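Nothing in this text is a laboratory measurement; each read-out follows from the coordinates by a stated rule. Not measured: the values here are computed from a predicted model. Cβ atoms are built from the backbone, for glycine too; each structure is taken alone.
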Structure 1
Amino acid sequence: MPNKFTPVYLPLFEQDVADAWDYIAKTLQNPVAADRLLDEIEKEISDRLFNPSGFQKYNSIKDRKQPYYTIHVKNYIIFYVVIGNKMEMRRFVYSKRDLQNLV
């Protein structure tokens, strides 16, 4: 069985997720949907922990030390990098935003 990578959540990623949860739960008044989004985020990240770099790299206009990978979760995108045996979650962004300028 291949080694499982360790997920690491940067503060900006955690804030992005918290902001999305607040918007859905409070502004849209749908805490059930907000909680479902959190469950889906957890599931999708967990599904990638055995082979996080085995997916297509994100084509960024910025020069990066580590390539970004993406996970699509509902109307959002998780951006992560692989460093050693860690899968580092960097951003959680609404997919309709100007992604090139955000990440």
Structure 2
Amino acid sequence: MDRRLELHQILKNILGSSNVYFQPPENIKLKYPCIIYERSSMHTRHANNSKYINKVRYGMQLISDTPENDKVNELLALPYCSYDRFYVVDGLNHDSFTIFY
């Protein structure tokens, strides 16, 4: 299975709904709470003059209409996931993460 699709399924399981979006177009109507994620870069390790690991870095936002969300800790339990910041836009609460997968 494609690694991104694997991550997508993990995020759906954590959220408990299908409101998980990969780089959604601007005209899509989001349902909250939701997770939006996008590819931001790639991390490559080399040894013996060859690549031996590639990890894609994703920026991820958990968006909710409540400021406290229990899914934050579940997302932070994922390997290589770190918390970036919290912010509010148009009355919606955004918890921002970085994850390598």
Going by distance in nm of label points 7 Å out along Cα→Cβ at positions 26 and 42, which of structures 1, 2 comes out largest? 2
Of structures 1, 2, which gives -10000 when helix-only ellipticity at 222 nm (-39500 (n - 2.57) for each DSSP H run of 4 or more, over all residues; to 500) is computed from the coordinates? 1
Structure with the greatest value (metric relative contact order in percent (Cα under 8 Å, 6 or more apart), set 1, 2): 1
Identify the structure, out of 1, 2, from whose coordinates distance in nm of label points 7 Å out along Cα→Cβ at positions 50 and 90 was calculated to give 2.7. 1
